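**Student:** Read through the structures below before going on.
Laboratory data are not the source of any read-out in this text; all were calculated from the coordinates shown. Because the structure is predicted, anything quoted here is derived from the model rather than measured. Cβ atoms are built from the backbone, for glycine too; each structure is taken alone.
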Structure 1
Amino acid sequence: MIQKQDGFESEKLFVLPEYVLREISNHPLISPFFVTDIGYFPRAKYHYRERIDACDTHILIYCADGEGWVELNHDKNFLLKSHMFIVIPAGTPHRYGADEQNPWSIYWFHLKGAEVLTFINSFGLSEGPLQIPLSSFVKFIELFDQCFVSLSDKSYSQLHHISTSQIMRYLLSSLGLASVRTGQEERKEFYLEKAIHFMNDKIASSIKLAELAKVAGLSTQHLTYLFKQETGFPPIDYFLRMKIQRAGQLLDLTENSVKEISSSLGIDDPYYFSRLFKKINNCSPTEYRKRKKG
């Protein structure tokens, strides 16, 4: 069987030289997150790669057309179709290759740095193949090309490596936000949006957890679980933080007294309001108003 690692017509391929890697791996702005290899293989017939002992970089493969497959840890097998991508975490034994009948066209890059895995996990990019809508493909190509040109033409420039690092962060976060979520995730966001929309409508009054749960269509226990999972706070705690955030805006944009602002947000006790404001913002409303901003 024919197997090729590269050498495809019209391919793009760039690997940073070792001396450049040594330089950027010590730079405080580049070392936490940088690209080591980047490329594009169009209609990559017979493409195949195997790393039994894994590698020390995180690999992202984006299938723009055709099909291929990816095997992780010798047992997890995934099919990669058009406008799907997968992240292979560093240290993961893997193999991948193009479909024989409908070979893939792939954009790929290798990432290294102390912050890469945290970034990948934060956006849920290491949980198998993810689909992105066609509308996001144009942005992906634009960002990918910026990185490729910058690295291949200006690999000696640390300023270009700093820029590439930031662009690649944006590219990954864009993929994470654009990826098609599961039905369960969409329902979770639907419930949270209903609850938060109700909170905004009631920002000048008070609400009870049971009332909020009824609006969201969930039990109080499930709603509390979702809020803690997504925001880090129980629902009513989050609602109070929304009030304090709005209070900060009113302190900045109006001449209203602390008592008037407190009352306008449904908190009749200005002393309680001030204590709550200081607990969340580490300063009193009066101190906050005196701070120079902008």
Structure 2
Amino acid sequence: MLDQRQLSLFVALAEEAHFAKAAERMHISQSALSRSISAMEASLRVRLFERTSRRVTLSEAGRTYLSFATRILFEFDAARVAAQRAQAGFSGIVTIGYMDLAIVSFLPGLVAEFRRANPEIEVQLRYGWSERQKEDLSAERIDVGFIVGSYPARETASVVVAEQRLVAILPARHPLASRAEISIQELANEPFIQGTKTEWRSLNDAVTALCSSHGFIPTVIQEAPTRDSIFGLVSAGLGVTVYSDVAYSVPRPEVAAVRITEADHPLQISAIWQRWRLSEAAKKFVSTLQR
């Protein structure tokens, strides 16, 4: 039977690749470390390390075992922290999934309100685009998610918590940047910067639908993974983009946000959670957002 100490010794040797350095790090003698590793190999019936007179390297079996060992040690530590938090009076954890349009608008205030009312509950935030959050919710990796659109699954509750309108994001020196509003058709010949297809699918679909309903498909010349990278490419003059009107709350002097006259249908941001699998901590969070 292997214990936490033996796993820690194994990981230390794998990371240091040197018996003396690993023994010093773990505050034991080199001979004691060697005996522990040999005992592990005998117990597992595999050779974890290839040894030479000068160095130690992981075998193929050792590399495989290392990924499991580090994960197990993480869980040991997580269990310790959870027990200590319980003793200190913290009554639970709620894990919140979020995407870009939530974290730059209403979510920080909602989390702050919840934390003030429930200081004994830990809030963990987990980034994920809308489709990823649906997967995370089903797999119980998150308790509550915030997505673009709704999620009409029988076992899932969904409530609209915000509506956001689309605006054009232009380089500050663009001829249209000083206007109060523009028509979407005025961007028909512009090169577009968009978020990557996986992470920004919901917003990209909304932008494409808006453009196509007015006679064109946006010419996307560059994709980028984050809001800052998208806005950075726009500010450099590489193209334009269409984003939520929460851009007004995160101003950047090198870009301009301009209202689009035809953007009549707002993006709906919904909270989603499992109807019958909510922890007590998550129920309190849902109660806060419903208020």
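**Student:** Could you figure out which one of 1, 2 the value 4.1 for distance in nm of label points 7 Å out along Cα→Cβ at positions 43 and 107 was computed from? Kindly include the intermediate steps, with their values, before the conclusion.
**Tutor:** Details: 1: 2.0; 2: 4.1.
The read-out was computed on structure 2.
**Student:** Compute FRET efficiency 1/(1 + (r/R0)^6) of positions 131 and 275 (r between Cβ atoms, R0 = 41 Å, to 0.05) for each of 1, 2 and report the one that scores greatest. The partial results should precede the final answer.
**Tutor:** Working: 1: 0.30; 2: 1.00.
Greatest value across 1, 2: structure 2.
**Student:** From 1, 2, which structure was distance in nm of label points 7 Å out along Cα→Cβ at positions 11 and 267 = 3.8 calculated on? Before the final figure, lay out each step's value.
**Tutor:** Numbers: 1: 6.1; 2: 3.8.
Only structure 2 yields this read-out.
**Student:** Where is relative contact order in percent (Cα under 8 Å, 6 or more apart) largest, in which of 1, 2?
**Tutor:** Largest calculated value belongs to 2.
**Student:** Using distance in nm of label points 7 Å out along Cα→Cβ at positions 99 and 139 for the comparison, can you identify which of 1, 2 gives the largest number?
**Tutor:** Across 1, 2, distance in nm of label points 7 Å out along Cα→Cβ at positions 99 and 139 peaks for 1.
**Student:** Identify the structure, out of 1, 2, from whose coordinates mean projected area of the Cα convex hull in nm² was calculated to give 20.0.
**Tutor:** 1
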